[in-house]
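Got some structures for you, see below.
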Structure 1
Amino acid sequence: MIDSLAWDPEMESPATIAILGAGPLGIEAALYARFLGYHVSIFETRRVAHRMLDWNLRPLEEPAGKITTSLGLSALQAQDPAYVPPEPGRIFNGKQYAEEYLLPLAKTDLLFDDIHFLSPVIDISRFRVASQPIAGRFDEYPWQERCNDEFRILVEGRHRGTWVSRADCIIDCRGNRNTRVGLGPAGGLAIGELEARKEFLEHLPGDRKFDPKKYDAKSILIAGSTQDACRTLGECLEYAGHERLVWVLPPAQSDEPEFLAKARLELAQRASPSFVMIDSLGVESITPQEQGSWQVRLLKEDDSSVELQVDRIVSRTEYQETPLGPTLLAYNPHASNFLESSLQQYDLSDPSQDQHLRRARDVLTPEPGYFRLRADSLWEIGLERLRTIFAILGGRSDLDLYEILRKQQSTGP
């Protein structure tokens with residue numbers, strides 16, 4: 001199917017697929033694999049669907065018909081014949097989506113014994129092949145030998161301790177939500193930030209674990225220009241329990257995202273003694289004060305600075321991906337260039353194959369058998385990439401379980 005790769009990506013069942021992350025796409029990837037006859041092991045740093053649970057009572061953007069699948073509904077009905085699917089037009093909130101769909105799926109016989117929650121993966125390597133390709137000599141590297149080797153997965157479980165698992169293939173569904181970039185200029189770290197991070201306020205109004213005692217009558221600094229920051233600010237202003245809310249964001253740019261420009265304009269109109277917006281290149285330093293407060297120095301464009309004292313600091317900057325395993329080629333830029341040059345040799349005379357190749361670029365990595373399925377992708381895009389992964393593993397560009405199920409349901413018993 002993709003015969004220009006330096007290795008054969010096809011993998012027959014029963015083989016073992018390790019899935020990193022037990023959110024909506026991680027659960028769906030596990031179901032897809034199980035329906036095709038693969039063994040699965042699912043590793044979750046926290047608990048199943050924790051991000052949906054943390055989304056709490058906030059409504060989701062898409063109706064139930066868009067964020068449930070025929071695969072998931074079939075699994076639930078097979079587990080419980082009395083199960084009643086949600087109305088396609090129903091709008092779940094995060095808590096309902098987790099408790100009525102994702103968690104029941106995780107408890108089905110298909111998946112229950114294969115989920116390891118509170119079990120972060122701390123390292124991934126190959127089990128036997130230790131060699132690394134040499135820059136400029138990638139064509140000489142034994143790619144197929146590496147592809148045939150098992151993955152060694154080091155897990156640090158809260159209950160089981162540190163242990164090792166193996167897999168033939170890995171689907172990374174974690175997304176990019178690992179570590180936020182720093183509060184300093186251009187995402188760098190502020191002086192004292194690493195020491196202060198453990199005291200940063202994480203949960204704010206609207207969050208499942210929000211603690212009013214940490215927020216009410218406090219001076220709160222929120223730093224960041226992300227959609228998360230804008231949403232958080234709106235919820236904080238709606239709650240209005242703070243004494244003073246300070247939003248630190250970069251100076252306005254002509255090419256800034258539309259959501260940020262809109263939020264900047266709308267929130268500027270709500271400025272008051274209890275809500276202040278400060279344009280800054282970033283936080284220069286964070287210094288602890290008596291009684292748990294913080295002295296924060298902000299850097300301005302003209303190299304001057306502004307100092308203020310706050311009770312709580314909230315980071316809502318961008319997330320950055322933390323690589324798993326220094327020996328994995330998935331994060332090697334030279335290996336990535338080699339993968340791209342290999343894909344460019346593919347025969348694109350067939351338009352359908354051209355489309356499949358474009359999709360394959362989104363999920364393939366230069367580590368044979370290691371696929372990325374971004375958990376922060378839009379749901380429809382995530383499902384398309386999921387189908388692509390299993391089409392590659394199955395050696396069939398037309399492999400689509402959803403289409404198979406639709407045909408079975410339309411023809412009836």
Structure 2
Amino acid sequence: MSRIILELAVADGMSRDLAGVLPARIRSLFTGSFIRSGTLYDEFVHRLVLSVFRTTGLAEAAEKPSTADEIVARAGLEPGHARVAVDWILRRLSRRGVLDQTDGDGAPRFRLRAGVPELDAASVLEEQRRQDASWLPCYVLAETVAQDYPAFLRGERTGEEILFSPSRLRLWVNFFSNDNGLYAVNNLVGAAAVEEWLWAPASAVIVELGGGLGSGAVALLEELQRAGRWPEIHEYRFTELVPAFLRRGQHALQTRFPDAPFLKFGSLDMNLAFEAQGLAPESVSLVYAVNTLHVARDLDFTLREIVRALVPGGRLVVSECIRTSPGQAIYVEFIFNLMETFRAPVLHPTYRPNGGFLTPEQWRGAMEAAGLADVRMLPDIRSLRARFPDFQVGAVGATRPD
């Protein structure tokens with residue numbers, strides 16, 4: 001999982017190394033093909049970033065040492081849209097050697113080293129097609145977003161207009177899918193964590209936050225079914241705020257599990273008080289979310305609402321893309337930096353210093369600050385990251401104390 005394209009034999013070797021340290025229940029997910037596909041997608045995004053860097057005037061604006069804000073201003077971009085995305089672009093390109101980065105007492109300064117490389121993204125796409133075509137929805141989404149990046153950075157269109165116009169619903173259906181080799185691992189790791197950590201009373205009530213199009217719920221219910229734990233489920237409440245996603249998620253679940261009478265569906269906004277939306281205090285055994293809580297407007301507020309909803313001893317389990325170090329620029333952020341909820345949440349100096357994804361320490365700090373205990377991870381990314389700094393898939397669990 002480095003930032004170069006690995007040969008499959010090298011990726012297979014990394015997979016064997018990971019198998020020696022990953023828990024048995026998830027090690028089969030991280031094959032050599034998965035690892036190599038990760039480096040291919042990282043390179044594809046890098047080449048899209050270079051194109052955006054050229055076409056938006058950022059390259060000329062970075063010809064002399066400047067902060068991100070100075071480069072945004074010099075390129076004539078709209079600061080409210082561009083500040084976070086451009087800072088991310090600059091940090092990524094500095095780590096790739098395209099820019100020099102100087103860190104002083106204030107904000108880092110960036111300078112273009114030489115010309116901007118012109119690299120063909122299509123050749124990487126074709127290599128991915130040969131390696132594992134299930135990842136192609138990621139490529140289509142990133143390439144589609146890249147076409148509108150200049151308009152976003154100039155403030156001509158919002159990220160939400162770009163990402164969630166009705167004409168692009170199919171892109172998300174294909175991306176948030178268990179048929180997508182990149183996204184499926186988030187669902188499968190989360191499902192494995194729930195099966196391992198779920199405290200199961202005689203009749204468990206499970207609430208999924210931000211269930212999207214249903215792929216996370218499908219993976220979890222399949223896992224619990226294989227483990228013979230369906231009799232423990234009194235209610236599985238699938239919630240989603242976007243009506244089109246909720247309808248499709250409900251259809252997917254009812255089609256896949258016609259014999260699951262415990263399924264319930266509804267809207268729930270994690271940024272508002274849960275009780276006012278019909279979720280009573282101390283009524284839930286498990287709150288579950290896949291790649292959802294990192295876009296909570298106020299993470300502390302949302303976690304405290306979750307604590308109130310949980311019964312004593314109840315669990316929170318989230319499956320997330322996780323930074324292994326502060327400020328790490330992860331390739332999928334190229335897409336999600338367009339979302340205001342991703343780039344501009346309520347910040348906290350210790351556990352929420354920036355928008356987007358969190359580190360293991362930040363997740364622990366946020367959960368403990370909200371009153372949760374027994375914070376754990378699957379796998380333990382803190383013990384992996386020295387050898388595998390780009391291993392970014394994990395589940396985080398915590399318990400409401402008795």
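Where a number appears in this text, it was derived from the coordinates with a stated rule and is not lab data. Since the structure is predicted, the reported quantities are computational estimates derived from the model, not experimental observations. Cβ atoms are built from the backbone, for glycine too; each structure is taken alone.
Numerical summary
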item	result
Among 1, 2, structure where log10 I(q)/I(0) by the Debye sum over Cα atoms at q = 0.08, 0.10 Å⁻¹ as derived comes to -0.53, -0.82	1
Per distance in nm of label points 7 Å out along Cα→Cβ at positions 186 and 394, the highest-valued of structures 1, 2	1
When FRET efficiency 1/(1 + (r/R0)^6) of positions 58 and 250 (r between Cβ atoms, R0 = 41 Å, to 0.05) is computed for each of 1, 2, the largest belongs to	1
For distance in nm of label points 7 Å out along Cα→Cβ at positions 10 and 298 computed as 6.0, the structure of 1, 2 it came from	1
Source structure (of 1, 2) for relative contact order in percent (Cα under 8 Å, 6 or more apart), computed value 14	2
Top of 1, 2 by FRET efficiency 1/(1 + (r/R0)^6) of positions 122 and 290 (r between Cβ atoms, R0 = 30 Å, to 0.05), largest first	2
Structure responsible for 6.2, with distance in nm of label points 7 Å out along Cα→Cβ at positions 130 and 282 calculated and labels 1, 2 on offer	2
Test item: helix-only ellipticity at 222 nm (-39500 (n - 2.57) for each DSSP H run of 4 or more, over all residues; to 500) calculated as -8500, pick one of 1, 2	1
Source structure (of 1, 2) for Cα Rg over 2.2 N^0.38 Å, for residues 82-225 alone, computed value 1.52	1
